[in-house]
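A.B. asks: In the part that follows, the structures are each spelled out as structure tokens.
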Structure 1
Amino acid sequence: MNDAMLLTAARHAYERGRVKKGVRRALLVLPFTFVPLYACVATGRGALMLFVIAAVAALVVLFNWRGQDFARGANVGLIAGLGPLLLPFVTSWIAPICSTLICGLLPAASIAGGFVAALCLAGGSLARFRRDFLDERPSAGFWIAALSVTVTLGIAGCLHVGLAGLAGMALGLAVGTLPVLAAYAFKAR
């Protein structure tokens, strides 16, 4: 076996290992995405929910395969996405008096889930760079991966609430990012 073949074999083994790592991470989060599936099927959005679940798995595998800041961002996004994924469903389970058509609690839970996700994203981005607090900002790859995974998980959790849930999650994400943006703006002065 010559050096070129050895290098190619090593590169393929390295890439297979990264794909396996991504698949393991996706399998870790997939059971959580199946939790709100029943509610989505009940509201007639089952096929869309299955598509979102497949998108979550594909994003996690892709970003972990890509590695570096993309993988770190995907891991932060997995943690941050649990809030908007589970909070609206748990709220609908706890408050059965709400119908799926009209309920003020479910959009509020989506807003809270988005806010929790934004705080987790902010904490994850600052924790990654805490040694040089705000001197070295997270890269674009980190934010692309973190936001993609978080929003996709949030869509999975807020889908059964409808458009109000998705808008609530977006509002919560926007409000929750204000502290980090303020810290960066303050540091830039």
Structure 2
Amino acid sequence: MASSYSTDLKLELMVTGENAGTWGDITNTNLNILQQAIAGYESVALNATTGATLTFSNGVTSNGKNAVLNLTGTLTSSVNVVIPDGVEKTYIAKNATTGSFAVTFKTTSGSGATWAAADKGVKLLYSDGTNVIDVNSQINTINALTLPTSAGTSGDAIITNGSGILSFGAAGISTGKAIAMAIVFG
């Protein structure tokens, strides 16, 4: 029986007794692929109008297997960065392109995470094999708050204006309410 390849990282899966005299080389290649998936970094130049399709070749290192991707290039239209359907993987990706156009990181036939035209930030992404999800967009309670830019003074509390903007100020809690809260909440 011949070797087969893993679904996500395309590692060579050898059958017992196969590859006598060469299994060490194959194992080393598999370890390099694992290293690439855990700690690999690569800049990927996007085509100005079509973006890029990341590769996942069997038994060799490939740009789509890297943990961190720096997306570069001068865009003249919105583009896609595409990974194959069925690949389950996490990425840290930075949109370092120039040009005011959107970049979408997606699977071949699924949906993806999009950097808006002016967004040149970093995203933590994962593919579930069907779609690519932006982890930060799923944490709305953190992203929805604007933190104070200066420190408060003694006795201040963090308060909100009701629109997600936090600041320091008097919390509006009377001494009686504070004592009651201390009794109830310990």
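Any read-out appearing in this document is the output of simple, stated calculations on the displayed coordinates, not a laboratory observation. The structure presented is a predicted model; accordingly, all values stated were derived computationally and were not measured. Cβ atoms are built from the backbone, for glycine too; each structure is taken alone.
A.B. asks: If Rg and Dmax of the Cα atoms in Å computes to 24.3, 81, which of 1, 2 did it come from? Walk me through the intermediate numbers first.
C.D. replies: Details: 1: 18.8, 70; 2: 24.3, 81.
This figure was derived from 2.
A.B. asks: Shifting gears a bit: When mean count of other Cβ atoms within 10 Å over residues 2-9 is calculated, the result is 9.2; to which of the structures 1, 2 does this value belong? Spell out each step's value before the answer.
C.D. replies: Values: 1: 9.2; 2: 13.6.
Here the read-out was taken from 1.
A.B. asks: If helix-only ellipticity at 222 nm (-39500 (n - 2.57) for each DSSP H run of 4 or more, over all residues; to 500) is computed to be -27500, which of 1, 2 is the source? Mind showing how you got there, number by number?
C.D. replies: On the way: 1: -27500; 2: -5000.
Derived from the structure labelled 1.
A.B. asks: If you rank structures 1, 2 by relative contact order in percent (Cα under 8 Å, 6 or more apart), which sits at the top with the largest value? If you can, show how the numbers build up before the last one.
C.D. replies: Details: 1: 28; 2: 13.
Ranking 1, 2 on relative contact order in percent (Cα under 8 Å, 6 or more apart), first place is 1.
A.B. asks: Match the computed value 2.9 of mean projected area of the Cα convex hull in nm², for residues 82-121 alone to one of the structures 1, 2, and report its label. Don't jump to the answer; show the numbers that get you there.
C.D. replies: On the way: 1: 2.5; 2: 2.9.
So the calculation was done on 2.
A.B. asks: Where is mean projected area of the Cα convex hull in nm², for residues 10-49 alone largest, in which of 1, 2? Write out the running numbers ahead of the final one.
C.D. replies: On the way: 1: 3.3; 2: 4.3.
When mean projected area of the Cα convex hull in nm², for residues 10-49 alone is computed for each of 1, 2, structure 2 gives the biggest number.
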